[in-house]
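Enquirer: Below are structures written as structure tokens.
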Structure 1
């Protein structure tokens, strides 16, 4: 089956690539998780928009990755969340929330899939988060979760 990848899939390809995979892999894994869309003749516009978005987020080289790492590690990242009477969060702070807090603090678009936390963030306070920037460079930042 021919597909257009919308996300990075290990061993298959990068966003915007047109790949041919087995039907079961496409139906059971790639399509339900939103990692790919069905290929069509009109899909060329989608491929171009996916590649433009990827190039905007992509780290160009090792020096650029080190520059982003320094910027992230020196920044103060604050995420606001709804908190109950005992100080517990309603729900948790997700990778998407962390990515938007990084964008607010530093102004960089970080892909939420490159953010790694040690489990779900469910308490107010400081938490360590790792951001994979590519080229084997990982930024270690501290995110401060505060009540709204």
Structure 2
């Protein structure tokens, strides 16, 4: 994590009336909420509780990344190809029909990329294989 992310998902809590001082970590991922409080008294001071909160947050973010990687390019019953991000596309132009296997991915939030492999040019199995490889390469490099 860079210095600009040092306080990402962290909030300082100071409530003198109830003797509560520390750092709150709050994250949400795929509808699940994660929160933990790191009290100054328990951790030996504000700097130490901040350090503990950052460590917990960073471990949680790494776990999210591992979960995301496990979902990428795995078989899925939700599409006909069985591979997430790979689909069969039919384009009709001037009365002619063209079929492709398409690999699609998101290199960053708000961006979508795709590449198509012609079934006419490569054959069905090879076009599919190339699309799967393209998807895996793109996801591994983004």
Structure 3
């Protein structure tokens, strides 16, 4: 099974969207294998966004992502990385389809409610930044035989 990293950003938390968003992924059949809630430490932000540190938008992005709590979690399932990206919708909410997280809830690119890893390689990297291996829980859900071939 594949795993991916997902983060509901401060605007999503402030607007009370976390439960509804998480529910979408659970209803799809994905399994939660780790979760954390809180304000991101600066060192985690710097490591997560290290490829953007030299860009002019980085200070504002860092200020935003540390402006309030976030909800970070790891989902597991078949093709979870690509499916979660589709469920989130386009980064630009104006281009996000209705029915996607951003299409339904986001209003601007800078505050677009949610982040998810864009590839299995990124997912592994981001999971490693936010969670120790010991924090990832392996278990079988009772409905797995009804979801997967």
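Enquirer: The value 20 for relative contact order in percent (Cα under 8 Å, 6 or more apart) was derived from one model only; which of 1, 2, 3 is it? It would help to have the intermediate numbers written out before the result.
Expert: On the way: 1: 20; 2: 13; 3: 35.
Only one of 1, 2, 3 returns 20 for relative contact order in percent (Cα under 8 Å, 6 or more apart), namely 1.
Enquirer: One of 1, 2, 3 was used to compute mean projected area of the Cα convex hull in nm², and the answer was 10.2. Which one was it? If you can, show how the numbers build up before the last one.
Expert: Numbers: 1: 10.2; 2: 12.1; 3: 8.9.
Of the structures listed, the value fits 1.
Enquirer: For structures 1, 2, 3, calculate distance in nm of label points 7 Å out along Cα→Cβ at positions 13 and 93 and state which one comes out highest. Don't jump to the answer; show the numbers that get you there.
Expert: Details: 1: 3.7; 2: 5.9; 3: 1.8.
When distance in nm of label points 7 Å out along Cα→Cβ at positions 13 and 93 is calculated for 1, 2, 3, structure 2 comes out on top.
Enquirer: State the single structure among 1, 2, 3 that was used to calculate percent of Cα pairs over 19 Å apart, for residues 53-132 alone, giving 38. Walk me through the numbers before you get to the answer.
Expert: Numbers: 1: 38; 2: 52; 3: 47.
The read-out comes from structure 1.
Enquirer: With distance in nm of label points 7 Å out along Cα→Cβ at positions 5 and 117 derived from the coordinates and found to be 2.7, which of 1, 2, 3 does the value describe? Display every interim value, and only then the final one.
Expert: On the way: 1: 2.7; 2: 3.2; 3: 0.8.
Value 2.7 for distance in nm of label points 7 Å out along Cα→Cβ at positions 5 and 117 corresponds to 1 out of 1, 2, 3.
Each value in this text was obtained by applying a stated rule to the coordinates, not by laboratory testing. Every value quoted in this text rests on a predicted model; they were computed, and no experiment measured them. Cβ atoms are built from the backbone, for glycine too; each structure is taken alone.
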